[in-house]
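Derivation of every value follows stated rules applied to the coordinates shown; laboratory data play no part. Since the model is a prediction, treat every value here as computed from it, not as a measurement. Cβ atoms are built from the backbone, for glycine too; each structure is taken alone.
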Structure 1
Amino acid sequence: MEYVIGIDIGTSATKTLLMDSDGEITAQASREYPLYQPGNGWAEQEPEDWSRAVLETLKEVTEKSGVGEEEIKGIGFSGQMHGLVMLDGAGKPLRRSIIWCDQRSSAQVEEMLGLMPLEKWMEITANPPIAAWTAAKILWVKENEPELYRKCRHILLPKDYIRYILTGEFATDVSDASGMQLLDVKNRRWSQEVLKTLDIDPALLGKVYESQEVTGTLLPEIAKKCGLAPGVKVVAGAADNAAAAVGTGVVLDKEAFTTIGTSAIVYTHLDHFTRIPDGGLHVCCCAVPGGYFTMGGPQAAGLSLEWFKDAFCRDMEEEAERAGTDIYTLINEAAAGIEPGSGRLIYLPYLMGERTPHMNPKCRGAFVGLNTIHGKAHMLRAIMEGITYSLADCNNILKGLGNTVTSMRVCGGGCKSRVWRQIMADLYECEIRTLKQEEGPAYGAAILAGVGAGVFDNVVDTCRKLISTSLAETPIPREVRRYRNYHRLYDRLYEDMKTDFGLLYDLENLEE
């Protein structure tokens with residue numbers, strides 16, 4: 001039997017799995033690490049935390065499985081997008097990584113638009129300049145930490161830093177590179193025009209590969225430490241959402257999935273490059289050679305639920321401990337006991353600013369309609385609904401372009417909730433399907449590793465063979481009609497509050 005490994009470097013944890021050539025998971029392990037927020041709207045992580053987590057989980061899955069090291073043929077990565085990792089000449093991180101949800105670089109976005117018109121950015125990078133993406137973060141460091149930037153010799157994304165640790169190679173893949181705002185997305189290569197415009201040395205960037213292509217092999221010292229053979233092939237891998245698409249079998253035109261983790265997205269595969277008017281959805285290269293995808297959704301999805309749980313649900317945590325159950329079981333039971341609409345309570349999920357469909361780093365979260373009748377259960381359900389209103393906004397953009405999705409696959413922690421899946425079915429107005437394989441990005445990374453190592457023939461055929469779904473929820477006509485009214489009001493609230501969000505964000509500067 002031949003085996004492959006998939007590694008997902010997420011925001012809250014790294015997950016590593018070992019899979020055999022029949023698609024069965026033999027062993028898996030995970031390690032958590034902290035998120036640092038040194039300022040309002042800032043978010044950072046330590047690259048060394050990722051590497052420690054990866055090395056520990058690699059060793060754990062090889063020891064758990066009992067599989068011989070020569071039987072493991074390939075390793076693939078999935079990783080959180082957009083994070084800026086800067087290394088010095090010795091390959092050491094110069095600072096914490098500024099990760100995907102960080103919004104500090106809004107001023108740099110304005111600078112980018114001053115250097116090159118929006119139309120040109122859309123033509124080359126397929127997306128408008130965005131504070132959360134890597135290019136704006138690079139400019140922020142150049143302007144605010146110039147001495148540190150002068151020491152920089154390599155710029156990498158989170159998963160590509162792990163590649164360097166494992167192989168010594170500086171490389172990336174087309175899907176992750178798409179989220180840096182430095183790639184000519186249509187032509188799947190670095191844009192020399194963008195790099196020149198931003199005065200970024202091309203030598204700082206790694207070579208760009210398709211996701212299943214081999215980028216190197218394990219360093220001998222790493223192989224020995226993790227119980228693997230030095231000849232194990234390491235493929236380019238993919239951005240977390242592109243890997244999740246492979247892991248959920250969304251690899252053909254107009255197939256789609258929703259994932260709810262720290263953030264949430266609705267992702268649709270496209271066989272051909274398609275420009276989205278006004279940048280209301282991100283457009284990136286996908287992990288299927290020659291393919292593309294659109295994605296959009298709120299930055300603070302599971303993060304909103306985590307924030308509320310940690311701040312206001314200590315009593316539920318204590319109850320869960322006494323009952324020997326998981327707190328999310330209690331959260332879902334509480335939300336299920338509330339009628340759709342949460343007692344006329346609407347949550348705007350903008351804790352970390354927003355990316356799609358509203359490119360606005362200054363907006364912030366809000367509960368609208370709070371009343372003395374509302375308790376924690378109402379607010380928990382309102383959080384689930386608010387996140388899904390945002391996802392449905394993104395899905396509706398695709399509907400407007402004629403790309404109607406009739407079946408939505410789901411993955412991620414939030415999608416394990418039956419009540420949340422029903423909210424999705426009612427707002428998307430389509431069936432929701434769950435997967436036998438719930439590992440998503442890590443599973444997709446393992447499939448990519450298998451293709452690169454010759455264990456599998458190609459991405460599409462392998463997904464059709466290994467991945468199966470089952471019908472979970474279907475729309476309830478009465479609730480569909482009800483949610484249409486709430487959804488219209490949700491969209492109106494953002495427009496009504498947009499100016500005030502900006503004024504609130506700028507108050508600190510005004511006081512100075």
Structure 2
Amino acid sequence: MSSKRRIRKVLVANRGEIAVRVLRTCREMGLATVAVYSEADRGALHVRKADEAVYLGPSPARESYLVVDRIVAAARKTGADAVHPGYGFLSERAELARALEAEGITFVGPRPDSMDAMGEKTTARRNMQAAGVPTVPGSPAAIAGEDEARAFCQVIGYPVMIKAAAGGGGKGMRRCDRAEDLPALWQSARREAASAFGDDRLYVEKFLDRPRHVEIQVFCDEHGNGVSLGERECSVQRRQQKVIEESPSCVVDEAMREAMGAVAVRAARAVGYVGAGTVEFLVDASRSFYFLEMNTRLQVEHPVTEMITGLDLVRMQLEVAQGERILAQDQVVRRGHAIEARVYAEDPARKFMPSPGKITYLRVPGGPGIRDDSGVYTGWVVPPYYDPMISKVVAWAPTRDQAIARLIRALEEYTVHGITTNIPYLAAALDHPAFRAGDYDTGFCARYEQDLVRPPDPRLEQVALIAAAVAAFKRDHDEAAAFAVRGDVGPARGSAWARLGRASALKGRLR
């Protein structure tokens with residue numbers, strides 16, 4: 001390894017739990033760290049965890065986290081010699097990688113040309129077709145507008161999936177079943193894609209009936225080595241957003257795992273890929289698999305792979321960015337079963353409306369085999385500007401049944417006050433007979449919505465109101481009693497500051 005490639009200071013160009021996650025590994029490796037933040041994130045956990053922090057701009061992502069020039073300027077200002085993009089935001093933007101390269105700053109991710117080849121979804125499809133990888137039928141390039149989209153959909157037939165050409169993670173993605181629904185869905189997808197990725201281009205793909213979403217984690221180095229770290233099943237999705245992920249998949253046996261892994265590594269090598277990447281597939285009822293897309297970054301669900309392999313994927317990213325070699329395929333050891341559940345600040349009983357606000361109390365789960373990746377704390381105000389995910393809870397156990405039981409137990413321990421979360425929804429999904437049996441697909445959440453979404457119990461709301469009233473009465477009564485000891489008529493006598501001083505003095509004497 002050349003000494004000039006040695007990374008000493010890492011700027012994390014992201015926020016929330018993934019920024020905290022990257023900062024932790026950097027600390028273990030003895031690397032100095034820099035956080036970036038928007039106005040809404042001044043007091044965020046990732047800002048507190050870093051050695052330095054640089055203000056980017058206003059709260060909306062398009063004015064802060066999505067501005068390439070500000071990220072590069074922050075790295076230059078702080079002397080960071082590497083930038084880790086996390087996931088989302090600019091993580092799949094070759095523009096950032098090229099701008100950093102021009103400054104002599106290492107981008108902890110693939111080369112810009114590989115990002116162009118795989119990060120742009122329609123280009124990736126063409127490259128995979130050329131490499132002999134089976135793909136889902138779809139438009140060969142981004143579609144210019146609604147009229148062209150309508151004509152293409154008539155050719156391949158409905159239902160179709162409208163997808164963002166420049167991103168993933170369920171953003172800018174809509175299922176369209178009828179021609180008359182296309183205009184509204186097309187505009188909605190465009191707006192979301194522009195907000196999430198700064199790019200509103202869309203393409204269309206044929207919708208497969210009841211597919212399973214299975215992805216392969218790959219890693220490649222600059223010396224021509226590539227390995228598969230196994231699969232993750234991500235079929236529990238709500239509106240194309242992953243909710244629960246697990247490994248191994250119930251539908252993948254060893255022969256299929258080896259075949260999918262070989263295809264995924266071949267796909268990565270075909271574009272000279274370096275670093276961590278995920279090749280996503282759709283698996284049909286006959287267990288045939290089709291290339292969907294490649295995410296040229298670390299995935300949200302990477303802890304699942306870490307739990308079953310014992311590897312630190314962020315450390316591997318940093319090592320590869322320094323020119324080091326990765327492990328050999330026969331050194332990859334997978335053991336047990338891992339499941340991840342994404343905790344969102346949203347209210348399932350109210351159509352999953354976001355629930356921003358102040359977290360007044362937080363107790364995260366623990367115990368054997370439990371991992372909580374979080375970017376929040378008691379007193380933190382969850383902002384309304386970004387994805388509402390606040391945490392990822394992961395359980396590992398020797399068997400799938402034990403992992404399910406362990407994760408349900410962990411969710412029962414997870415306590416958040418001040419905001420509403422989807423924790424009861426996650427527990428219901430894990431405990432559902434279809435999930436326990438491994439008999440599910442990407443339509444699981446929609447199919448069993450009535451089983452998973454539990455309406456608020458009006459009796460509990462009444463109990464909460466009564467409890468609040470009792471607490472208020474007790475607080476007022478205790479305050480009045482404290483003042484009475486001093487001979488005051490009640491709380492209204494004297495100034496507030498004087499009353500506070502007398503109450504403090506009284507408490508001191510009674511201890």
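General observations
- With mean count of other Cβ atoms within 10 Å over residues 89-96 derived as 13.5, matching label from 1, 2: 1
- Given 21.5 for mean count of other Cβ atoms within 10 Å over residues 233-240, calculated: source structure among 1, 2: 2
- When relative contact order in percent (Cα under 8 Å, 6 or more apart) is calculated for each of structures 1, 2, structure 1 comes out greatest.
- Structures 1, 2, by Rg/Rh (Cα atoms, Kirkwood Rh): label with the highest value: 2
- Among 1, 2, which structure scores highest (criterion: Kirkwood radius over Cα pairs in Å, for residues 321-392 alone): 2
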